[in-house]
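Student: Multiple structures follow.
Computed from the coordinates by the stated procedures, all read-outs in this text should not be read as laboratory data. What you see is a predicted model, and the numbers here were worked out from it, not measured in a lab. Cβ atoms are built from the backbone, for glycine too; each structure is taken alone.
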Structure P
Amino acid sequence: MSNKKHNHYVPKAYLKGWETLDGKQLGSKSFSVLDLKSQKIRVPDKKRLFASIEYLYSINNEVGIDQHYENFFCDGESYFGQVLASLSRGSIPSLDGKGWYYFIESIVSMGLRDPRLINSSLEAFSKALKLPIDNYLKDIVLDILCKQIQSTVYKFSDFPISIFKLASHNLITCEVPFWDMSTSKFKKNCGMIPLSSNYLLVIGDEFDFIKDINLDQKVLNIVDISTDNEKTTILTAMVNNFILARARKWVVFSNKIDLKTRAHILDELKYEKVLARKLSDKFCVVVGDERILISD
């Protein structure tokens, strides 16, 4: 297998959920990106390289470049296309057990594969273990994060999965789009991620908005609220507020977003507000049974 130079910390297949026809070239699609540092909105020039860093998950050793961590993160990405294609056709996504496992693994990984978490972990472990930041330490940190991802997938394996179809295309996303609430102050065994500009994926049944829905524990639940503008507005505000609180580098939104939502997002992501949030950032890394908090 050839080396993959550009390692994506947010999968290309995932970002397709925000694409629309851009009107500039027949058949071409795009999404809009707000760069939080420059405060400029743009369409990525090289979409295939967006949200990637050269050899982010690669380890240099005596044999060459080891990319088994990059391959680990890529395992579930192909299933995003299948799920999104099914949803766009109005059909229920159909994956086998292996497919669903890798799909959920890829979703969970988007809460833990962030470059800032990796770099902060390297610095913290380097200081604690009195080791240089090198490929040996990088191997340790990536191994810990991958084990944490697998443990989280196992924890969620018996939980119901629901996909909400919303009435608008106002959901946004950022570089860390998955929220595992069990590691938050709320301590709930559930998680969520905006799956596209108009689909929300929820794992578990502990969210207040989901408690009155009769969920099947053993199958994927499709909850269509595309005719319920009130509930769509409430869920969109909740999810977008979560994304706004986590965004530090960029936010992606669909070109179908309405003007009111867009204006709110731009106001909440003014650089001074983002910088204020960043000062209190802490990451949680699980090593065995111990949770380690790491400041950025």
Structure Q
Amino acid sequence: MTIFKSAYDTLACRDFVMTKIRHALDAVLHTGHLQSIPGSATAKQLEGGVAIANEVPSFIHPFVMDMGTVGSHVGGQAKPFAVADVRMFGKYDIHKAAFVVGISNKTQYAFHILRTRLTNCWVQEAPSLLLNVSPMGMKTYSAWISQQVSRKLLLDARESMILQAYAAFFYWSLFQEDHPLHSNDKNRAAASIMKATGISSQLVLGVVEHFEKPLAGVEEFCRLSKEVVGSIRLAQLNEGLLFALLANTWFGNDKQEVTAVAVEHPPTWLAMVSMASQDRSYHNTEINRLIERLDRKDKGQTFVRALNVTLDAAEA
């Protein structure tokens, strides 16, 4: 599959027309009014405060500026970089010459900044960097999808387990370019899935052997689920139903769109798991409850530390 570099490449947002925003951000960048986000030397945030920045149409998800527009020069070579629109979370204070985040928006701002840092890492580094941070990303993702679908469609225990292995294979696919899967690729995928989920090699290999290349996206994942899992009940599964089932597992601004994006965009998913593991505002979400069930002793803290170390190293 082609890797979904930006939220706007995913099924949930791919029909959005972003040309005007891209050109407006290009102009703002050239006038020096995109600011570095906290913790990153290359990712930027749009704060407003001057006319040219205020006039950029608002955008919800981190936006990737690629080499086709301007690019950032990192290590002497132009690389894409991520931009966050933070104007909804505060305002630029001309007296302090600084962006001030509203008290009620601090949690949402922190999540948005983390998503942007992860997206920036995603487009500047090898995808395997985020895949290998921790098995926790795949573990939670596969359970997130399989539990919601199994509950709705009344799958039995074995079907639910196969669906989880299949969802884990889909997660692994999100980090792969579109290429034929050789035996060593399938073995690596199976090993990652078994490590993350604890599912038996027989069931995992039974899933992986269905495929000669990575899954292309959520539409294909849903379309093939009945065949892979072997349950007639999954004939009902499509991307609309899946997005609806996942929408209420998160909270905050645009939660339906954010969860739909997370299905195909690993930086968004990893940001959700990290925030749910460390911020009390997310403790009542289904994703936090999932983390607490899957990681009873540590509750995601080792994952959070590993993710932070990876981001800091990538941005050093």
Structure R
Amino acid sequence: MLRLILSNFKRTFTDITFYFCILLVFMLCFTATAAFDPKTTDPITVLDLIIRNDSQLVRSDITLNAYGIFKTGGTGEWLVMFLPIVVGFSFVKRFCDGRDSRFIRFETVRLSKTGYAAGTLISAVLLGGLAVTVGYALYGIYTAAVFPDLAYYPDLAQSYLDGAVSELVPPFDGLYSVIGMPALYIAKLAGMFLYGAAAALPAAVCASLMRNQYLIICLPFFANYLMTVICQRLWGLAFASDDSPYWISDVASVIYPSALADIFTYKSIALPTAAYSAVLIAAAFVLFITVMNRRFDKGE
């Protein structure tokens, strides 16, 4: 199985599609809403902030520091919406081509159907997480060079930092006491890796059920959009009035598609998010392997 995973990695790293996925993640991060115009209340994206170069606005809002912008970029609406499509590009074509060319026969003879299915799914998950992490890291490097660090806000920096550190979960809270600010970035990158890995699962499950590459890519997108709308409606109910139960908001935060991205930097929902995500991930693994094992002619 390890040889299959390494082989999938090698084929992916020599395919320009994987690097296109990284570029898309990098670009989509800039579409996140970073602030609101103080005069018109219109949303201002990270890209707008860079183009406008409004130092007065940046100076007036501590959340526009380099780390704040870095964290914001990982949960922008456009990134959340299109991530299932982006990570699907990293492996769907290779998987479908392997089935159409009957190359799968040689793999299943050496590994068995279960070994091939498990190795293929693990490869897809790791490659999805890697594409998202690298693209997001490049975005973080760029924003760190463009936006000011916390030293730019001497009066509010400590309280902001204390709040961010208080939301770290183990072992990143302990790591912060050792290396300081980089621990916040590492925790967020780790969350983004899990988010990208989990986002690859719906496309993988669809690939086990059908051959049409367009449907395999698009169905997870529609499911992701549906979950986003449901969560937005739940948040609307939670804040509709003072009598609305606040737990509805917590539920929406846990089941929101990008919740895994904040699992290490948002302590209050880390445990329920981990439990909910673990159930979905386990179900996806069981479904994929079961479907592939029940296929005749060596998984085809």
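Student: Matching task: 12.6, 37 is the computed value of Rg and Dmax of the Cα atoms in Å, for residues 226-273 alone. Pick the structure from P, Q, R.
Tutor: Considering all the candidates, the number was obtained from Q.
Student: Given a value of 3.1 for distance in nm of label points 7 Å out along Cα→Cβ at positions 90 and 178, calculated from one of P, Q, R, which structure does it belong to?
Tutor: So the calculation was done on P.
Student: Determine which structure produced the value 1.0 for distance in nm of label points 7 Å out along Cα→Cβ at positions 18 and 122, calculated from the coordinates; the candidates are P, Q, R.
Tutor: Of the structures listed, the value fits Q.
Student: Turning to a different aspect of this structure: If helix-only ellipticity at 222 nm (-39500 (n - 2.57) for each DSSP H run of 4 or more, over all residues; to 500) is computed to be -24000, which of P, Q, R is the source?
Tutor: Derived from the structure labelled R.
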